[in-house]
Structures are given as C-alpha cells and as structure tokens.
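Multiple structures are listed underneath, in structure tokens.
Please treat every number below as a calculation from the coordinates, not as lab data. Note that the structure is predicted; figures quoted are calculated from it, not measured. Cβ atoms are built from the backbone, for glycine too; each structure is taken alone.
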Structure P
Amino acid sequence: MSTTPNPEKDQHLLIDKNIIDKEIEVAEVSLNDNILEIGAGNGVLTKEMVKTAKTVTSFEIDTRFKKELNEIEEANKNLTLIYDNALLYDWRPYNKIVSNIPYSLSEPVIKKAMKDFTDELILITGENFKEILENKQTKIGIMTDIFFEFFPIQKIQKKAFNPPPRVNSWILKLKRKQSLDDTEYYLRILLLRGGKIKNGIIDIYRLQEKTNKEAKALVQKLDFPEHILEKPISRITGSFIEKIKPYLKINTQQNR
C-alpha cells in the first residue's frame, strides 16, 4: 500500500503523469547532470530522473516513504537517498535542482540556491509564489531577479495532486544569470556576504580600487541612517536593495 500524504506537513503528491513528463522535459535531464531533489515523497519524479541523469540525490524527511523510495534506490545505482533536511547540506555538488518542493520551502530553497551557486532550478510551487517572483516587488522577488533568469512554464490545476492543495501551482524554471552589469555584480557580492550592511558596501568600494579609509568616507556620505547601515545583511529589505543600487558603482554615484 502506498503511503498516504499528510497535507498538514505540506505534502501534496503529484499524480498527473503528463505534468511529471513536462517537468522532466523542461529540466532537460542528461548524463551530464548531478541533480538534487528536495521532497522526494513517493518517488514519482525520482524514478523518472534516474533514467537519464548522471546522479540523483533525493532528500525526504518523512521516513514513512522509505519502503517506496528504497525500492527505487535498490534498482538504480545512480540514486542516493538521504532522510534529512536538504537545507542543512552543501548543494554545490549539484548543477540542477529538480523538485516538487513543499510550498513552504519555496523561498528558503531559492535563497540557498543563490548562495550555493546552483546553475538551474526546475520547481513546482504555488501560484502565489510564482506571482511574487514575476512581480519583483518583494525582497525575494528582487533577489531572484538579481541571480536568475525566470521562466514561468505551465500552470497546474489542483486536481493534479493528492490531496489537492488550496491553490493552483506552476512549473517554474530559474537559470542562473551569466551576464551581469556592474550593479548586479556588486549586489550579488553584498547579498551573499555576512556581517553588517555598512561593511559589505565598504568591501564593494574597495573592489573599485578605493583604500579602506576612502571606502569608509564614501559610506559616511551615503544618504542612509546609521542604524540601517549597522543592520546585518540577512535583514536587508527589498526597498533598501532598490535604494542602494545607484550608490554601489562609484563612478555612477559620483555622477549623480
């Protein structure tokens, strides 16, 4: 008997084979790919990916799915199952994430993919999250636009899942941007850095051939309250990202 999904744990298993096939097609899974899957569930996507991927590493925290997943692992030497939280692991060995993720993990997954230099993500998420990324008004929407090209692929009706989620869903493709302008380049450095906002901006100015003293002097001239600049970068807001953009490139700043 197959394991019954628990919607209280954000479990909605994909049951529409046409959608599974579409996700595989969009992911363009090949023998060059080391794929990370987050939330394997009963393995409907897993057993399709192992057919053509070099390796697949699938995470699932609900051990009730062990029997179904272990059967797939035993039949496929290129599959590794890990019954743990994928967010606690290093994603750099994987070039693609292909997942029907729990929708509550949509933002944390994309943020970690930014930090771990993931090339490509093919995800099924809730329709509301697709709209957040598309509108580029919130922090996660603005950050995603800095790091990735965004492609909304296909709407998925609720009935494609068991049990049906409260909202319709979308297949999304995110591809890491390779060509950046100077502002995007410096924003990436700032957003991936730890520590205070102020120190991150100083580092960016030093990259532009300013001494530490000169960089600090430039930061002091910025039109931002000190208590904002003292905040950790992890607490940076979407509105601040938009406001700081013109000040990151020194030549642009001087010409204002």
Structure Q
Amino acid sequence: MHLLGLIGNPIGHSRSPELFSQIFKKEGITDWEYRLFPLQTINDLPAILENYTDLRGFNVTIPYKTEVIPFLNEVSSEALEIGAVNTVSVRRNGSKYSLIGYNTDVFGFESLLLSAGAVKSDKALVLGSGGASKAVCHVLNQYQIPYTVISRNPGPDEKSYAELDNEMMQSHQLIINSTPIGMYPVEDECPPIPYEHITSKHTVIDLIYNPELTLFMQKATQHGATVFNGMLMLQKQAEKAWELFREEKLK
C-alpha cells in the first residue's frame, strides 16, 4: 500500500481525502490511500515520515506552506520563486528519504481565475499574505494583473485593512480572499473590508471551499458582486499533485 496525506492545522474540514479517493476510483487504483496528518507544529513532520514508511507524498496546507521549506531537500524553481510549497514528494531509499517540494496551488488558482473570467481584470486586492497569497500573486503577475496585498501586519508594498476606502475598492474590482477567515467551523467571520463599496462590477473569489458559501461571499453577493469559492482550485491542485506523486513513484 502506498500512502499519501495532508499536513496542516486545522485539517478536519479538508475534502482532500474525498478528492483523492475519487481519483483512485476513476483510475481503478486500489493500492493507494490518502490520510490526514494534523500537526501541532511543523517540527512534528520528521516523526510522521519515520513512523509511516509507506508515505510517498503529502500536501501542505495552513499554516505550514512556508514553514515546511527548511525540511525539504529540493524545491522546484517555481515554488522557490513563490516562497511557498503545498505538495511534497517523498523519495525513499531504504530507511533514508528525501523530500521534493512543489507548488500546485498555482495551477489550481490559475484554473479558478480562468473559470471566473477574471484574467483581464484591471487591478486586484489580495486579502492575506500567507502561503496561498503567494501563489495567487504569482498567477496575477503571470497575467499582468496589478494587485495590492492587504494584511493585518502589512509589510513593504502592502496595505492594512484600515487603509481600504471607497476609491481603492472601486479601482480594484477583483477581490481575492486567501486567508482562512470564515472557514469551517468558524463560519460567522469574514475579512474586515468595507463591503458597502462593493458593486456589481466586482468579482469576488474566496479560496475557502468549506463552507461553499462563506460570509465573505454572502456579503459581496448582497452588493451585486459575482462570487466564486475555492472548490475548483482544490480539485485542480489535487489533480496536479497526483501527477507529481505518480511520476515520483515511477522513478
């Protein structure tokens, strides 16, 4: 049996096991399994790798997409440029192993952006500055969409939520939430933006997929925006991750 998994915290809401089970069933695969590995700290990762010797790869979610990088032996050029990893292949040689990191969130978000018809947006607001945000910004750069990152603790070239005003909201008609705010089980929260300045000209994307309709999306809809959740991104990044896991096994 070959084992795959997901590390992060919290991950009880994740639909990744369901998605990979569907992939295995579609391809008639019976010797692969996908499990959840909640980690209290990224320093627990080596114990997982030592205790589960059949682990051939794993996905990475909040809050470890950047913290996992020091544990890796190799990182793809794209993931290195982005500064975040969400897919790791495990290459084993007896009791020894090496870890190769990739970023399939890029493929997933690009698929979502294309599906939303938002690739020709003039300007975007990216809420959050974590690992998912880095993949979003990478895709926006590829499509030459100018963006501003909004963060609770803004760094250089970023802005705070308090700086969002009507002018900024009107000039940035693509809004992407890359934070976990509003994710199950804390569904009664949403990013602190001035929703009253959202209009029917806005496209609003929430990378959260559970719940399917977040409070962020509900509020945007009330002001006429077109909204999308992150389910398509999850599906597409999982498909890309499976390609990488399968290729690694064949080496």
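Observations on the structure shown:
- Identity of the structure behind 1.7 (criterion: distance in nm of label points 7 Å out along Cα→Cβ at positions 177 and 233, calculated), options P, Q: P
- Test item: FRET efficiency 1/(1 + (r/R0)^6) of positions 17 and 201 (r between Cβ atoms, R0 = 41 Å, to 0.05) calculated as 0.20, pick one of P, Q: P
- Parent structure of the calculated result -9500, given that helix-only ellipticity at 222 nm (-39500 (n - 2.57) for each DSSP H run of 4 or more, over all residues; to 500) is the read-out and P, Q the choices: Q
- Among P, Q, which structure scores highest (criterion: mean count of other Cβ atoms within 10 Å over residues 57-64): Q
- Computing mean count of other Cβ atoms within 10 Å over residues 49-56 across structures P, Q gives 20.4 for structure P.
- For the set P, Q, ranking by volume of the Cα convex hull per residue in Å³ places P highest.
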